[in-house]
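Presented below are the structures under discussion, each in the form of structure tokens.
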Structure P
Amino acid sequence: MSRFASLLLLLAVCFPVAVQAQVDRSQAPAPGAAPEIVLGDYSIETLENGLTLIVVENHKLPRVSYRLTLDVDPIFEGDKAGYTSMAGSLMRKGTTTRTKAEIDEAIDRIGASLGTSGFGMNGRCLVQHSATLLELMSDILLNPTFPEEEIEKERKQTLSGFASSATDANQISGRLSRAMAYGLNHPYGESSKETTVEAITRADLMDHYAKIWKPNVAYLVVVGDITPEEAKAQAEAHFGTWRPNEVATQRFARPIPPSGNRVCFAPVPGAVQSVINITFPVYLKPGHPDVVPVSVMNTMLGGFFGSRLNQNLREDKGYTYGARSSIGPDELVGRFSATASVRNEVTDSSLVEFLSEIRKMVETPAPDSTLQFVKNYLNGSFALSLERPETIARFALNTERYDFADDYYATYLSRLDAVTVEDVQRVARTYLRPDNMNITIAGNRDIAEGLAQFAATGQVEFFDAFGEPLKELDPAPEGMTAEDVFRNHYEARGGIAKFEKVRSIAFQSEMAAGPMSLDMTQAYYVKGPGFMRISAGDNVMQETRFDGNKGSQTSMGQSQPMTQEELVQAKRDHDVLEFLHIEEYNASAELLGVDKINEVPHYLIEIRKDGKVTESHWFNVETAMRKRTVRSESTPRGDMSVTLDYGPMMEVKGLQFESSVTINPGSQAMTMNMKEIKLNPKMDEADYSVE
């Protein structure tokens, strides 16, 4: 025993020395050969009606998922854009045998999930409930009714979303960049808007369903604790009566890059950031030999945190929280996109860096070490993806749809390993176009003039929130000023004279913030002291106090004094005629003209401080009521643009006040509903005193 112990000790001491003696640690080890990938098994079978069934077994957990995908050409929707997504959403909202409520109840009863879209449906449940789920999916697939009342609910919800997205720079950028890359007359470039959604009828939805929902262009992918034999029996029982028919193919004009770099600008009132998206069409079909080298090239440029774009614009320059790029294969046409949200004042500098990195990718070979680092990253990402059975299902579906070789994914790592520096530069020169790009920006119009230098024509082109050429505002009536609009607004609400008699005012309102309900109380003396308190039950979440001279803000128990700028804003917030006294608050107002919201004319007025636009307000031309406000707000996460949409008016002692306000900070919209308004109430000094 002692002898064995001595030998083990000797090995423990000597083996590291032997290794160190044989390895040169001044050089990185050479990469090994690409490992052989053994993908999980799957089965494929075509039913009599043409439905292709793909089954991936995974018996680790007693659950199963079903995904039905239609393999059809994209559809250009034109003056009724939005009907395919509306049809998909409404398929599960009523059948010939069930109402929406009954469908929802049946899904909840078995703890399942079921969703539909314009080109497919999916469901997930425990294996023991699979027959029930499939019966529901079959009913929705074969017997949708598209109830009129549900259509109107969906239409109203969609239109409500447009109200906030019309001032959301990220959504505007998405629509603008697609329109510029593909064109408005291409299915990938068009966007739905108020007029197109208003035009959609039930007949359009039924027609869409009747034309493309056919089994001979569909794949049913089943993943989970099930055998191929069981899945086939289920598919035949629940989808076997689905009748096949021919589905028309579509042809579209071929999008082409611009002849020289364009700067395409969509103004976003009050925007504190510019959303940059540099884009152009790319022709790279799935399965093409260049797909893997292009993936390596794009990952190096902007495809992960360590990419050149992100390291330059985020880590080195500090212009953005993240810069990225993408380029992917598509059967019809794909596109390149490089994007980031940057501060207004560094928009031009950011574009300089974007263009420099894209050109560098084309003109300068990448170092071997950088190439190997990117390949290692992609290798690891691929390996991690194989842990999910859904990945195997996706591989099987793609292999069938695009007629890949049977070993297409099994040989991915060897093809990745074979990519050279020369390959990366070759595909960069082939697919990147540093002199033929659409440089799109959604942001504050004040910065647009300085971006003309990046356009081949020396001109900035302007577009609206939906990618249409921007129409200049209609002029306001000759001689009308911002003050005239403000006076008309107050007169329409009951009269300036009546407002001048208000000495104090108190508001009680409520708002849902996710699962939590918030109560808001605000009370103040006009142009004097007051307070605002937000509570959840008995817990005060936030409180603002202003005693007429100094103020404090308390959030989650932490209090801090108001700055001088915040004190000025507090005085303005306590002024029932604030717009008539705007200059007292170090601001100025300008009437820009007549804009339209949902095709309704509104006077557009900008408020400026220190020469910068801080607020934009829209007042209905006919009623004089305020419809929308977009303003800049400073938050712990930086400056951001917030949209407020005002609801119907409510009367209190002859004066009109907004009954609700929907607040959209660019993420989740929240609506504040007014419960009670009191005029000239008495106030307790303890509520607004500041120590």
Structure Q
Amino acid sequence: MPYPQQAKLSRRLMLSTLGLSFAMMLLLIPIQYLMDKSVASEQVSQAAQQVEQGYLPALNAAIWNFDEERARLNLENLIQQPFAAYAAIQGDLSLAVGTPPKSPLAYRYDLVGQDNRRLGQLDVAFDQDAVSQYAWDRVRDAFWTLSLYTLILSGLMLWLVQYTVTRRLLRLSRFAQGLRLDNLEEAPTLYFKQSQDELDHLTKHLLDMRAQLVTDRNELKRFENELARRANEDQLTGLPNRFSFLETLYRHLDLKREFAVMFLDLDGFKRVNDGLGHSVGDELLKETAQRLKELVGDCALLARYGGDEFVLLVDQSCTDHNTHIADRLTRGFARPFHVAGNVLYLSVSVGIARYPQDAGNGEELIQRADVAMYQAKNLGRSRYLFFDQCLYENMLGKLELEEKLRHSLEHGEFSLVYQPIYQANGQRMVSAEALLRWPHATPDVFIPLAEETGLILPLGLWVLEQALAQAKAWRDQGHDIVVSVNVSHSQLHQQQFADKVRELIQASELPSSSLQLEITETALLEDWQGSIANIQLLRDMGVRIALDDFGTGYSSLSHLQQMPLDCLKIDKSFMARVHESERDKALVEALVSLARALSLKVVAEGVEVEEQVRIAKALGIHYLQGFYLARPKKAEELSFNPPSEPGPGASASAPDVRSGTQ
């Protein structure tokens, strides 16, 4: 049977009706019994009244006349009354009719003659068991009668439900089972009347649902087709996207044929996108994609990888060599782009990785082409570069060094040394420059890496905190020494940098004048307004500001005039030959004169021979710093006495590896 559940509803309704009916009858049995027993008891009461009113006078007359036969006849008639079981006369006559019941309900009447003389008594007993049996018989008869009616009614209901409900529900069930997206038009036909009963409403809703499913299915197919297109096409440029490119790449890998992957990045796109807005940037990407298609031609698969990055897959069967294509790409961007009324210039950096020479799988091939592209950018942009294993190993070494930097910062593996700065006249130690040291690399290696990775910010705060703590220790020992700390451009450009310095000074319980911050001209120029604002806040709180490596940067005199400075530090490159070259001496003298005009103190760096000390004093330089006077040392090894004659190792060729947080 295809639908074994088809009769369950009707049977359930019938069984429910029967069960409910029988339950109701069972509940009504005691009530019915009590009602029938009450009726029988009423009949007994009426029979007792009938004895007193109808039979008693006849019995009085029969006994008065000593008519025993008549008296017996009256007694026999009496016990024909409902439930009467026994009647007896005691007195002038003694008669008894019937059998005394086990559960009697007895009545006694006086027999009186015509002269009002008492003739005897009449005892009548009604059978209470007969009363109860009568009530139970009535209940039994009613139960079977109602049961028969219930069965007949249930059968009619079963037929009616099957005809009017179940059969229609089965049709609706078959219709619902046939509703599948692949064969909506083949679902069974349904008809409904406008009678507006519940099943008609259900039928109409199912038909409406099928119509909606047809619409949704068609819409879904349209969306699926659109998604399939979008899954393989970049929406902005119309080029194949990353997913499509990777599919093609892995198909080429399966073929085991030589090919190359070129990774392209647009030089200068971010500047245009940020400066002119994303709408212009999007139009520029469209123009770029069109130009790339023209430059590449049919010899390679061009795809947009993401952002301003594009990739090429060049099959080696192509007549164009990799270098020819890459050269055509870099030269093709010499022409400007005309976008939204703007004339825009871009260049392209290209990294090339070849299969199987440079990598054996798709992920490594793309990654190494990306590495080559970034190397091309680092070498000046607008060029192409093939992947080189040595450059790759250098990059990995850089990553390893970065990991060590992070580990050392977390585990306190950095240390500070201090190089004294002396008065030129009297050579009293007035300050000390804090220089950062790390056991795994020299400052000229790890400081730029810290700048690049952003670790310079927490590292710079650590240097400031340690240097201030050391200055406080010196002050507690009776040495009023200013500690000088180099500040990176990343720190200087932080909006809250001045507030952080204030917090550290307050925590050290030092006057603000105990700290001198050394900055470079290059750091200032990267964000002139922000840097000057921070420097002014620091000056206002009493911190000294020194311009480090003065003369090696690119600041103009107008910039120098605007800087809130206390001191200029002449770079050691000017001091190195001041005692040998009149030209160098003249340059230093000009720098000193400029500082004097601006009311600034001057520190000469890189003092390594006695003659340099003499010339510095003669030129009016205020402070001296260099190996001739003292080498950088740990705080506990530092001497506060005037410098003694340098050892035989001190010379102009001695390495001066300086660092702070620069």
Structure R
Amino acid sequence: MTRYFFVVLIMGLAGVAIVVKAAMTMFAEREYWQDVAERFVKENVVVRPNRGNILSADGRLMASSLPEYRIYMDFKAGGEVKDTMLVHHMKEISEGLHKIFPDKSAYEFKTHLMKGRRSGSRNYLIYPKRISYIQYKEVKRLPVFNLNKYKGGFHEQVYNQRKKPFGSLAARTLGDLYADTAQGAKNGIELAFDSILKGQNGVTHRQKVMNKYLNIIDIPPVDGYDVVSTLDVGMQDICEKALVDKLKEIDASVGVVALMEVATGEVKAIVNMTKASDGNYYEMRNNAISDMMEPGSTFKTASIMVALEDGKITPNTEVDTGNGVVMMHGRQMKDHNWHRGGYGRLDVTHILEYSSNVGVSTLIDRNYGNNPQKFVDGLKRMSLDKPLHLQISGEGKPNIKGPKERYFAKTTLPWMSIGYETQVPPLNILTFYNAIANNGTMVRPKFVKAVIKDGKAIQEYPTEVINSKICSDKTLKEIREILGKVVSEGLAKPAGNKQFAVAGKTGTAQISQGIAGYKTGKVSYLVSFCGFFPAESPKYSCIVSIQKPGLPASGGLMAGSVFGKIAERVYAKNLRFDIHNAIDSATNVIPAVKAGEVHDALRVLNELKVPIQQQSFPGYGRELWGHTQSSPSAVILQSQTVNRTTVPSVIGMGAKDAVYLLESRGLKVRLSGIGKVTSQSIAEGYRIVRGQTISLILKQ
């Protein structure tokens, strides 16, 4: 009996040991044995390709996939040999980690690693943050960590992270990927060209070859192609800075800028900024293509063009806007200055210059009130109702009512003519103005110009024409002249520039709250400016659109000033000078020299080594007055006789010489202006009367 008891006991204990060992294998050592298994058996393993890059128009990297790592330690791998090495090199490892990650001291790293060693963890996180590829390579050079993961225990988890080197610049247009990159892209260019960027997966399996296990490639992965966008990093930066500065200044809620190349439709910059709860501005959604809002007065240009094209009006047609308030089918139509008495009688040019609601709505209601469909047909003739079918998703479709549609009332036509009762995204408005700049040809906005592989173009995207001619050349010439005057003489002066001409139109509109209307709570406004530059030979078109709560609200002062800064900086960025006008260090520059004391002029010109042609002058110590002439090769100095009893000529002299010479003769001098003397009130040769006042006018 005793013998059987011991046999049963031994078998029971063995069974318990087997169960305990199995439990340890299943749970405590699960990761280890999985790693061991993976060394011997791995079939049909998916190998993910590298995602293609998104480049700017000039080849700069705007979005790229870069690996990031989390680093771990398996303290049981390698056994006692590895453990002895780890303890021996602990100080060197800790100091090395501190140099790579200065936010933690060597002591903190040592304490952290010793804690993991005591726990015997097989997947112990060495550093809490993801690290870059360069940091990972540096860590791999440290003792123990430089061994393979089965001997040294150091291993990593790789994340394929999408990076944008220029931060927020055009972030919404470039687009985003899901955290799990295998799910693909969310929006923007990343989504629109996902199939091209992501490449094709490969397949491998493990196979024993000559007593070694190797990864055998069955299907090689194909890396994604690179996409070349139309965006210009420099212009994008100019637009974003100019817009954000203004948004902060006026405490706006949303701001949009889109800059387009006139001839090609290439979008060179696109900014979409929304104010977040922390008070800062971020790219949250692509407002430029998706915002379905009433455009306001920028739409008046289209209304006037329809009437011009139909021969209903000319630029000289006049409207009596009265005191700025008229009844339009039982509803008040007001100009922005109605409280100051209105504009009175205006022609079409001045109606747009002053953005008169009364003027535009009266013209359209008078000529199309009995046939509103003809007006709507005119808008459609200019393709204002057509979606743009952009290369990226999320665009809004313009909503322009027709008289047969529901809710088209008597008041709809006049209010439609001034930019209400219609919804048009900002980029669609810009496309319309771009067509005016492009001699009437409407082109589709373009965000991507080519797909490349290893530097060679695989596919190019040419300019697409939406409407070959939106109006006649006569209408085009008239409206461009009017838009030029809107900036040079009208409400859009802040958008202008002294160096080149700008043409465009301002817009200021109340933002509808939907069913609640315009007056619920605090009234919000859309202020905008859309135009092109240089006006005489347009290169770029641009729209600035800002949403802000409450007054003041001015399309010219707010959006127009942003446009002005962008236009000036973009124009300066693209200046090209004739090389033949350049001056090298060996060239003698012949300066303009004022009339005055000859000896002083000689001294300065000699010091500057400027070539001189001169008469024979007496030596220094005696005053000698004269005038100069400039020739291509030298400064010509000529003396003049100065009589002490008559008024001398000081024409061409600077203020200092002129005042000295005249006051030394007993005259009092009154100066006006700066530069050199262009006229004197007492002519040369008159007898001097001491104490008499002589007035001099100076100009540059």
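When Kirkwood radius over Cα pairs in Å is calculated for each of the structures P, Q, R, the largest result comes from Q. Among candidates P, Q, R, the computation of mean projected area of the Cα convex hull in nm², for residues 123-370 alone that gave 23.7 used structure R.
If log10 I(q)/I(0) by the Debye sum over Cα atoms at q = 0.06, 0.10 Å⁻¹, for residues 139-546 alone computes to -0.54, -0.90, which of P, Q, R did it come from? It would help to have the intermediate numbers written out before the result.
On the way: P: -0.39, -0.98; Q: -0.54, -0.90; R: -0.32, -0.72.
It must be structure Q, since only it matches.
Only the coordinates and a few stated rules stand behind these numbers; no lab work does. Just so you know, these numbers come straight off a predicted model, no measurement behind them.
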